[in-house]
Structure formats: C-alpha cells, structure tokens
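We did not get these values from a lab; they are worked out from the coordinates using the rules stated. Just so we're clear, the structure is a prediction, and the values are computed from it rather than from any experiment. Cβ atoms are built from the backbone, for glycine too; each structure is taken alone.
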Structure 1
Amino acid sequence: MRRRQVLRVALGGGALALAGTGPASTTLRWQRRDLVGFGTVLSLQAAHADEEVLATALDAAVATLQRIEAQMSLFRDDSALSRLNRDGRLDAAPPELRELLAIALGIARHSDGAFDPTVQPLWLAFAHAQAQGRLPTAGEVAAARTLVDWRGLRLGQGEVRLARPGMGVTLDGIAQGYAADRVRGVLLAHGVRHALVDAGEYAMAGHDPAGGRWTLGIADPLDEHRLVARLFADGRCVATSGDDQTTFSADHRHHHILDPHTGWSPPEMAGVTVAAPTGALADALTKVFFIAGPARALAVAQGWNVDALWIAKSGRWSATPGLALASA
C-alpha cells in the first residue's frame, strides 16, 4: 500500500488534501469513511445538514467503490478484469467495466497509443525480473512489447476479448480516476454538495470543512519532505503520478509508468499532476504527459484542453497558467 501512504502523508509523488481558510459551516454535518480498495487505502469526506441522508449517501458511495474494484482490480483474482486476462475473453462484461474500457480506448486512440490499457505484459516482465533481483533484458522487454496494442482489445455486444493469447489489460492507470468520478456522482445524486473523494485520484465538490476551497498539496517526488506547491480546487478532478510511487530500480529510472512504444519508463519526468473535467481523463493523461516529457508537456495540455504541473528529473517544475497555485 505504499502509494496510498505516500498520498496521505504528502510524501513523494502524491497530493495531500489540506485545510481550507474559509469560515466553517455551522449547519453541515461532516462524516468520513476510510476503506481498502485497489490495493490501497481510500477515503471519502462529505457533508450534509441531515446526518441520515449523509450516512445513506456514503453507504452508497462505498458500495460503488467496492463494486468497481470487484470488476477492475488486478489485486483480486476473481475480478472481471483478472478473468479477462486469464481467459482472453469476458462474456456479459459488467457495464461499468465496458464503459471504462471504451473510455480507455478513446484516450489510447487520441494519444496515438501513449496511453495503452494493454501494457500489462510489460508490467509483468518487469515484475517477474524484479522478483529475481534484476531488470528485464532488452529481449524480454521486446517480447512483451509484441503483446501490447490497444487495437487488440475488442469490445462487442456485452463481451470483451483480446485479439492474441498472452495479451493483458491493466486499468491501474485510469480506474481510480474513474472510481472518483462515479463516487462523486453518487454523492451528488443523494443531495450531497460538499465532498472530497480520494479514490487514489481526487474528485471534489463544494467547500471543505472549514468553508474554504479544497486544497491539495503537490508533493515533490525528488524530496519526500517537501511540497512543490498548493493547488486550489476549481471543480475539476485532479490526478497525480510520480516516478517514486512504484519503482523497479533505486534511481527511479525504471518505474510503474511504461512507454508502450519503447517498453521502458520515460526518462525525463519525475512527477505530473493533471486537472481535467473527469478523474478518468486526468488519471490517464498523467501517463501521456510522462511519455511526452517536459518539452512537449505544454502542447499536450493545450491539445487536451487540461491544466497540469510537471516536474522534470532535474527538479525543475512548470505549470500551465490555468492552475490556481500557491507556494507550499
């Protein structure tokens, strides 16, 4: 659960929800739920004047998170996604899984494959080599790459299938953002107007318990004791990725973000935070920014009409002007 601990205490690669500065509301009642999901610790904070309405809304939100995880988590052998990878096809796929796969394929198509949900064979090659105390060989990476191609993920009428034996899908780069979207939608449908959903990525509504804007501390992946900046929420979802979150080498050169075009981790980025209309898009685009590198990051932001902050491995960071930032 290292990544979630990183986010909670604002260590490298993540973001931490900070207290606001506005006046606290005296009519709202706040509740918090913590739960384990996607192999990590998730949390929900929400407010409503009626505590029973709030409790019902949070129960429904938790149930939504658990249902999505049951479909999409690779930490569970019985998940729908694990069964797809094992069998190569999934009949009567759950609607939410099919929806997210369609979103993932759309992002893959429009990013020219920079985001690719079929990179699981590459991940397995690195994980297998790590278990042996080494990195994969160039030949092992090349062999895994032959199984990576988003166009081989086929969605039919209720079914999902993979074009070739050995292919595999991971939604680790988008599922948590999608879960944040769905949970926020559940809370809003129950009349909850003030909430922070931390499903590994963030979706926010209304104001924080102090009556101010939700604020995220963007942590420095190069220094676990330092925040790069504070980000004030503007209604969009926020996702963050860092090269220190899951690593295959002590120097962070090899980590969990893998370029489908090369098979290796992109060499220039250390961290990326994206603000986008949906958590799924923000989550997926952090990987697209990593692969683009600092020199092309601004063009990526403009092309997708999102805002972002990116940190190069040199420690230098930049951000698009649409983010409301303050010094940490």
Structure 2
Amino acid sequence: MTLSSSSDITSFDKGIWRYLPPLCRDILILMRMDRPIGWWLLVLPAWIVMPVAARLHDIGTGELFRLMGLFLIGAIIMRGTGCVVNDLWDRDIDPQVTRTSSRPIAAQRIGIGLALVIIVFLALIGLAVLIQLPVEAVAVGIAALPLIIAYPLAKRLTGYPQIVLGITYSWGVLLGWAAVGVWPDSRVIWLYLAMACWTFGYDTIYAIQDMSDDKRIGIGSSALSLAGHIQKVTAVVYTMVIALLIGFALATGAGPFFSFAILAAAYHFGWQVARIDENNPDLAGRLFRSNRNVGLILAAGTLADTIKATGWNPLG
C-alpha cells in the first residue's frame, strides 16, 4: 500500500505490522490506530476528573488505577467506533479531501457492509468494558451514544461543528465522575465546560489543515467560520478554559499540584496561540497534537493531589 505524503495515514507496512494481512491493516487504519492522539484526547478529560472524584469519595488508589485502565481501553475502542461511523457518514466527502482520500472506505478498500460489522464488534467490546463500571457510569455512557452518532452530521448543518465535538469529547468528565459510583454534581460542570472549550480550541486549530478543501466542498468548520480571526478567538477560548479550571479547582478543594498544572497549561496555551498560522497546515497539525501534553499535565496534577491527600495504596 503506497500512500501520498499529503495523506493523514501512517503506513502500517513497517515493523511487525507488515506481517498483518492487508485487510487487518486497513481495519487498524479505519480505527485510526496509526493516530493515537484521538484516543488520548478522548480519555484525558476522564483521567483529569477521576482522581478528584476518588479523593472526594474515598476511592483507593488501586481501584482508581483499575478504573483509569478500563477508561483507556474504552477510549481506544470507542474512538475507533466513532471513526468508523464518521467515515461512513463522510464516504462521499473524504475522496474529495486530500488529507482523507486514502482512508479505507474513501478508497473503497473496505465496503459499507464490513464497516457496519466492525462497528457492531467494537460496540460489543465497548459494552463489555462499560458493564464493569457502576450503574451510574453505564447510564451516563449510554447517554453519550446519540452524540457520537450525530457529530459527523454537524459539519453539514453548521459552520461550528467543533461545538458539537466539544460537547461529545468532554463527556468523559461526566463518565469519569460516575465511575466511582456517584452521579455527577454541580462541581463537575466547571471541568465539563473547560474541556468543551478546550476541545473547541484545539479542533479549530486542527481544522486549519482542511480549510481549502472544506471551502471547496461546502462543509462547515470553525476554522472557516473564523477565518482571519482564529488566533484571537482561540486565545479567548483558551483563557476561558483556564478560568473554568480555576473554578473547578476551587469547587473541589484542589491541592498545589493541580494549581501548578493549571499554570503550566496556561503557559502551553500561550505557546500554541503565539504560533497559530492559518496558512501553515502542517504547523496546525503539530499544534493540535501538542494538546495531549496539556491533558497529561492536568491529569498528573489531579492525580498527585489525590495521592498526597489519601496516600499511596496500590491494593486499595
């Protein structure tokens, strides 16, 4: 399989991957397993909130790490499911976009029937992970399914599909809190809104990569809607993220590590904004991927605060 340099696919024809049959490699590509940034950004909102919920509801570190591991597996599976659903919705659009034209469904290497089978199989794995969580988390997780299915439609109906993506990708905050066996309360809203704004910001940067193709095809994105003002608006949105994170820290009695993490995240956001260039798609892709580091910094902060407050007990 030969891919153009402009494709967003990383070839699986090197290392141990080259021993897989071509169809297996295409399924991995369909799930975006060559691009782990997607599942990182999906799991990190949950990882940020889970240590806080564990600290406030007396969940031991051993159980916390077990739950975080389940969420990692679930994020990889559900992100893969969402990608297959997205590519089915976009099978008439992706062939016209340089970055996505080599994807398996767009290039007709995987048909609609097989894609539906893959969706069912992945959904069953996701369900197997979900049912290991408390009933509160199961209910919150199921409630997210309409958002996962509906997001690909947003780009056809609105110039700001990144708002819908923010609502969807931030759902991990609600699910992560519910994973300790309690329903999300008003304190969680601070972080949920922060993660939604963060998602809007980084995905607007991501959408810079497709501005010319999206304009030609006639589909919406916040990058197109904000053309000429992306840097300024992203700066405002990222400022809102920091303000909401501070609100969450105050509402949950955060310790010094999360406070430091917020300062580090603010610095990183400033670094991103200063480098935004609407005429440099490659740079936009790198800035987008750097947001994994923001999420890891924030998650490390809440985890360190929890360990400091409750102690380290890998068996508890």
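Using mean count of other Cβ atoms within 10 Å over residues 114-121, single out the structure from 1, 2 with the greatest value.
On the way: 1: 25.1; 2: 14.5.
Largest value of mean count of other Cβ atoms within 10 Å over residues 114-121: 1.
Taking helix-only ellipticity at 222 nm (-39500 (n - 2.57) for each DSSP H run of 4 or more, over all residues; to 500) from the coordinates of each of 1, 2, which one would give -23000? Mind showing how you got there, number by number?
Details: 1: -11000; 2: -23000.
For helix-only ellipticity at 222 nm (-39500 (n - 2.57) for each DSSP H run of 4 or more, over all residues; to 500), the value -23000 is produced by structure 2.
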